[in-house]
Structure I
């Protein structure tokens with residue numbers, strides 16, 4: 001068994017990140033011991049890897065590190081033979097990695113740097129939020145220093161692994177393979193679910209845009225939908241399921257309960273349409289999860305109420321999902337999910353930018369920075385949401401959007417990670433999406449599970 005020695009402070013934090021690296025990512029059993037020194041010592045084959053501490057030793061009082069002044073002020077880049085990339089961003093520490101007398105000395109504090117990314121403590125101490133009280137990608141250290149498109153925690157893991165292999169090439173790690181997780185937040189399952197629905201858009205075409213032809217086409221389509229001649233433009237569920245099945249994938253559909261705000265309540269979980277839809281999803285072997293409403297991210301009672309409602313209406317034991325509008329509060333939202341016996345969350349991608357919000361493309365168990373507890377709950381970080389492009393990069397061309405998504409997919413493939421992809425059911429048959437909807441089909445076809453071993 002590997003023995004790792006850690007300094008005798010911030011023990012819960014240090015133990016968490018070491019366990020995630022070794023037990024979850026590498027599947028290597030370790031024994032952690034505290035000692036009176038100042039660095040991390042990894043004992044292996046009668047030699048050692050010494051990883052310098054450049055963070056927690058400066059904040060020995062519990063939780064004293066949680067201060068905006070402690071955010072990285074500058075990011076340097078290290079180059080080393082142990083890296084899988086040309087260089088690596090150093091969030092905490094110095095750039096040197098060197099050998100001496102058969103041992104390896106790493107000045108990059110890869111443990112504190114990874115703890116920073118996985119726990120998202122920078123979001124807890126920040127008061128810079130958008131109109132939906134969300135932490136913006138553009139305020140993140142990763143974006144400011146240009147590594148949001150890199151799963152830096154995976155890079156740190158490979159650095160650690162390669163240092164270990166140099167000392168003992170007989171060690172074995174867990175085999176991982178690339179996976180593609182297709183998810184759909186069901187915010188609005190039907191565009192024309194009542195006589196009034198869609199009328200505002202039609203009137204706006206006439207009054208604001210003076211687009212009489214567009215208004216006529218929408219009105220004609222609305223009437224045909226009500227008469228059951230046409231399929232509702234947002235009812236793309238059969239298409240989504242068939243496309244996933246063609247590519248040997250499962251679709252994960254996340255449904256909403258009754259909320260408290262104008263951003264909620266676009267359907268009733270007890271409606272006949274939803275009931276029939278749930279039956280179809282179950283029979284086809286796809287997955288059903290929870291999409292907690294706008295105000296539930298920091299309201300435990302609201303979350304619990306919705307979970308009970310949905311489990312009763314949908315006749316499903318809900319164990320996973322994603323928060324509506326990607327609203328999330330560190331660490332409170334995770335704690336709500338933990339307390340309500342959820343298995344995994346997939347909220348943590350930025351609404352306004354694609355990339356690696358948590359700096360990783362592996363599922364990992366989370367840490368409550370305030371209670372200092374390693375939780376059972378796991379996070380599957382969201383890497384791409386289609387709305388991050390159209391809503392925040394409105395002039396982006398389809399080819400440019402596809403290239404950005406493909407680049408991120410290829411990065412995840414390099415690390416045999418999990419690419420978590422969100423495409424809403426209503427992001428197809430609209431003027432906004434007509435140029436982009438075909439990308440969804442192309443991306444799934446190119447990342448099929450059919451030919452994977």
Structure II
């Protein structure tokens with residue numbers, strides 16, 4: 001049995017720093033989980049970002065930190081997909097960096113921050129000035145830092161051709177003695193060590209499996225009706241953003257192949273930072289295959305609430321509780337938050353065997369419906385059997401829940417975080 005280290009006396013206040021800490025994107029969800037674990041170990045958590053939905057008493061809003069801020073967007077348009085950078089853009093990057101760094105100093109002073117956790121802000125160069133500001137802030141303050149990396153620039157095609165390689169080398173990620181680097185999968189760990197010689201710790205995404213989900217209640221019973229499903233229809237859920245690497249075409253093919261009376265694919269999230277072209281593409285593809293697309297991001301919030309006109313807002317948990325089966329045919333994932341969410345809410349899942357799944361999840365023995373690149377009649381028949389065989393489905397999801405509790409629980413995260421904090425304090 002693992003021993004959880006006690007909270008070190010030198011660290012009380014921890015500051016999370018990101019471009020956005022709001023909503024249901026993967027980074028924001030993991031910040032919430034890390035906060036839960038830290039707070040139950042008597043740390044105080046504070047938040048710095050360009051968009052925030054945390055309590056104002058523990059938050060510091062810096063609009064320039066957001067990757068969608070107009071000035072940041074202008075920088076990205078001038079440094080990504082090109083090999084030449086103007087002196088005007090260089091000046092803008094440096095000027096904004098200084099402004100953000102002043103905000104970081106104010107954040108530290110306001111909340112007496114002892115340790116910071118940059119969340120993907122030192123991994124993906126979506127906001128160059130923010131990454132540079134954090135790096136200089138760490139170097140100048142020698143502040144203990146856990147840099148949490150969800151994915152890196154070399155994993156995204158849009159960053160391969162750029163006019164900011166000097167900044168990327170400096171800050172994405174920086175190699176400073178007071179930083180402990182954390183990645184979410186073993187392949188990223190190998191690449192970070194191989195490419196940059198930076199040692200790191202693998203800490204997978206987690207879920208609070210020690211506390212099972214609440215059963216469905218009356219609040220969510222009308223969700224099916226709102227998205228065009230009858231009580232007897234199967235609710236097939238794609239719990240991801242609408243971006244090309246999610247390979248939503250495979251999910252559409254699955255729904256088409258199931259011969260449903262009301263073939264509908266429910267997609268929980270919007271396009272995000274990668275535009276709407278792909279959404280238009282899959283809507284056309286679905287139309288050609290006779291599948292309805294129900295995009296419900298406008299109905300989802302981080303908590304249940306009402307629009308001014310009385311329209312209900314649901315949580316992602318409500319959506320999972322309604323689902324009969326989950327499609328997850330991604331071509332690439334940093335780890336797979338939606339995979340763990342599906343297991344937590346005890347739903348069967350269809351998974352394309354993406355690289356991280358093969359390396360870090362599949363060896364644990366999960367019982368899933370696997371796609372090897374494309375949809376076949378074999379997988380369609382397997383899906384039909386699970387949908388129509390309640391006993392088989394229950395055995396599958398219960399086995400998966402127990403395995404996830406063993407390998408991807410809050411307790412696993414707690415052990416790793418406490419060790420990292422103690423290591424930083426003793427450096």
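Taking mean count of other Cβ atoms within 10 Å over residues 337-344 as the criterion, the top-ranked structure out of I, II is II, with the highest value.
Given a value of 2.0 for distance in nm of label points 7 Å out along Cα→Cβ at positions 297 and 329, point me to the structure among I, II it was derived from.
Attributed to the structure labelled II.
One of I, II was used to compute percent of Cα pairs over 15 Å apart, for residues 289-352 alone, and the answer was 44. Which one was it? It traces back to I.
Of structures I, II, which gives -12000 when helix-only ellipticity at 222 nm (-39500 (n - 2.57) for each DSSP H run of 4 or more, over all residues; to 500) is computed from the coordinates?
Of the structures listed, the value fits II.
Read the figures in this text as sums done on the coordinates, not as results from a lab. Bear in mind that the values here come from a model prediction, so they are computed numbers and not experimental data. Cβ atoms are built from the backbone, for glycine too; each structure is taken alone.
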